[in-house]
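Engineer: Each in structure tokens, the structures are laid out below.
Values quoted throughout were computed directly from the atomic coordinates according to the rules given, and no laboratory measurement underlies them. Fair warning: this is a prediction, and the values are worked out from it, not measured in the lab.
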Structure 1
Amino acid sequence: MKKSFVIIYVFMFSFLNLFANTTTNKQSKEYYLAKDYSYLLEIDDFDKSLMQMHITLYEGYVKNVNMLLNQLNNLDSSSNISKALKKSFAFELDGLKLHELYFDNLKNDIKIDKKSKFFQKIEKEFKNFQAWVDDFTNTGLTRGIGWVILYYDVKEDKMFNAWIDEHQIGHLVGLDRILVMDVWEHAYLTQFGLNRKKYIDTFFNNINWQEVSKRFEKVLKN
């Protein structure tokens with residue numbers, strides 16, 4: 001039974017690759033363009049090789065999203081292949097978007113403004129800033145691969161640190177993403193080994209607090 005499943009899976013994977021080549025060659029369109037994150041290579045606390053690999057991986061998500069959209073546009077939406085590709089699309093698009101949010105909230109030598117609305121909200125919500133950092137860090141030490149996201153529920157004026165499995169599982173519906181941290185192994189393994197805590201500490205030392213505050217204040221204005 002297990003052997004039969006593997007054979008079927010390999011056949012389906014080969015078929016989808018063949019289908020991808022024929023459809024993308026026929027009508028290939030770029031719906032998404034990769035952003036230039038080369039400036040992140042200048043962050044001293046992260047190895048250039050690690051960051052370059054991470055950027056290249058992100059560019060792969062952009063490529064896969066465009067490929068899937070081109071495939072889906074050439075398929076009958078009622079077909080099983082179309083339905084299977086839409087599951088893959090959620091994974092790829094969320095991977096693209098989360099990486100952009102992650103890269104955008106990275107930058108060295110940016111100090112947090114303790115007078116900012118973001119800092120004041122953190123202090124109020126979590127009793128103090130360090131308590132929030134500890135909670136975010138401990139969330140990031142969850143076993144598995146995924147993301148940690150600081151969400152803000154503007155209607156209820158509440159903040160949450162949440163764990164997201166893979167890219168697409170566990171998002172808090174209707175809430176805004178204020179800070180995003182990648183906790184897939186590719187984000188840290190080649191530099192920090194299995195010491196995820198050291199990676200998280202390094203992440204906190206290189207957060208673009210201006211970007212984080214801007215996201216929070218944008219939500220408040222809306």
Structure 2
Amino acid sequence: MDIGEIIQELERIAPPDLAEEMDTGKIGLVIEGKREVRQVACSLDVTLPVVRAAIRMDADLLVVHHTPLWVPVTTISGLLAALLREIFTAGMNVYVMHTNFDHATGGINDTLASILDLSGTSPMSLGVCGDCHLTLPEIARRLRAPLIAWGQPPLPCRLGVVGGSGFDLDLIEEAASLGAEAFLSADLKHATARASPLPLLQSSHYALEAPGMRALAGKMGWGFIDDPPVTTVWT
């Protein structure tokens with residue numbers, strides 16, 4: 001299939017006009033490769049292990065959530081050089097669907113709400129608010145990742161959920177206005193935790209967003225490449 005036809009389908013799934021301003025120039029086909037695409041791989045991030053796994057799959061297109069080119073590039077060296085060298089040598093296309101897929105129906109946040117079996121859901125400006133009938137250990141098992149609780153979330157309860165770095169006071173207050181009694185996201189800052197009107201649940205960025213890309217790959221018949229960060233916790 002021609003890459004142009006695939007892009008049309010991807011833009012139907014996650015329309016570019018849903019993206020937030022910070023994603024200007026950072027979504028869509030960020031690296032152009034072969035015109036003819038026979039095999040598609042999908043992952044959350046563009047890392048060397050992911051690219052090498054995609055090459056082993058003979059993928060002509062890698063669809064990801066996070067661009068490998070967050071900032072303007074003036075020097076190509078080190079890890080970025082190694083990454084781009086393998087992508088260009090393989091002739092692989094890289095397509096990014098970031099905040100447009102966060103907002104899209106069936107995207108990152110809808111998948112997260114489904115995993116947690118949220119009911120009575122209300123959409124937020126980013127994320128979802130709904131009734132969560134799970135306990136803290138059950139949420140951790142569903143997410144396949146540890147949870148850190150700030151305060152005392154009264155679970156089961158109404159829960160605001162935002163995939164990725166969603167600990168923003170405006171979002172937390174929006175969730176509270178929709179009846180949320182706790183809020184789940186990733187990448188919490190100390191000042192936000194102190195100022196939050198709700199108890200907070202912190203998971204990992206990967207645990208909250210990879211399921212959406214995995215679900216997309218399953219729906220489209222693509223190969224999903226799992227590449228969670230290696231973390232160790234001492235207590």
Structure 3
Amino acid sequence: MSQVKNGQTTAPVWPDAAKANPLIPGSQYPTLDALRNVVPGISKLEVYRLIGHPQFHEGMAGVHEWDYVFHLPTGNGNEFVTCQFKQLFDDNMRAAEHFWKPESCAQLVNAVPAPAPPPPAAKPHVSSEIEISADFLFDFDSDRLSANAPAAIQGKVVEALEKASNVEVLKVIGYTDRLGSDDYNLKLSMRRAMAVKNYLISQGIPAEAISAEGRGSTDPKVQCNQKDRAALIACLKPNRRVLIQVVAR
């Protein structure tokens with residue numbers, strides 16, 4: 001045993017590490033946070049709660065030093081280093097100075113832990129989707145907004161934006177029916193998407209926060225085979241549409 005005077009010694013005496021006898025399995029692998037909290041002034045009970053029972057039969061009450069053998073992580077994968085730790089107590093049985101063998105073990109405990117990595121950024125996702133019939137927004141085969149279009153667009157978009165948070169962009173996607181060539185329909189759907197985008201810009205939404213895309217007659221909602229053209233146009237109405245997607249993080 002070391003010669004301890006009020007929690008201090010000039011010549012710590014170390015027991016044989018091979019004779020350590022931890023009472024609690026796993027107690028030789030304390031967390032570094034627990035060891036950092038073993039500071040001068042705390043009680044024996046607090047030391048016990050942090051790092052466990054002394055491992056060399058020193059006893060609990062009336063003694064002024066506790067000895068331990070710990071296996072500390074080096075920070076290199078699953079590599080550990082074996083260290084002896086001696087905690088001294090003053091005349092009031094409060095933790096006083098402590099020692100490490102080898103002294104380099106103290107560096108493992110006192111090293112500033114690396115900051116936790118920041119949480120991954122939220123991925124953009126479609127938080128809501130507005131579908132408006134192109135027949136309501138445009139006359140047939142036209143890319144000019146009808147008189148009723150502005151109120152419909154503004155009302156639906158404002159409602160969607162009020163419900164969303166962290167909005168990143170509005171995606172305006174135009175669709176047509178299958179009547180006409182693919183090239184014509186693709187261009188018409190793009191012009192219609194741009195018409196809606198330009199209206200939203202006129203209402204104060206920044207241009208860089210809106211994208212426009214034309215998809216022509218792709219992704220049809222219905223399939224129609226009527227011989228009568230008027231009936232066919234009426235049947236294909238669901239395919240003529242504009243989607244406004246609210247993309248948020």
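Engineer: Matching task: -7500 is the computed value of helix-only ellipticity at 222 nm (-39500 (n - 2.57) for each DSSP H run of 4 or more, over all residues; to 500). Pick the structure from 1, 2, 3. Kindly include the intermediate steps, with their values, before the conclusion.
Structural biologist: Details: 1: -18000; 2: -10500; 3: -7500.
Answer for the origin of the read-out: 3.
Engineer: A value of 56, 40, 38 was derived for Cα extents along the principal axes in Å; which structure in 1, 2, 3 was it taken from?
Structural biologist: 1
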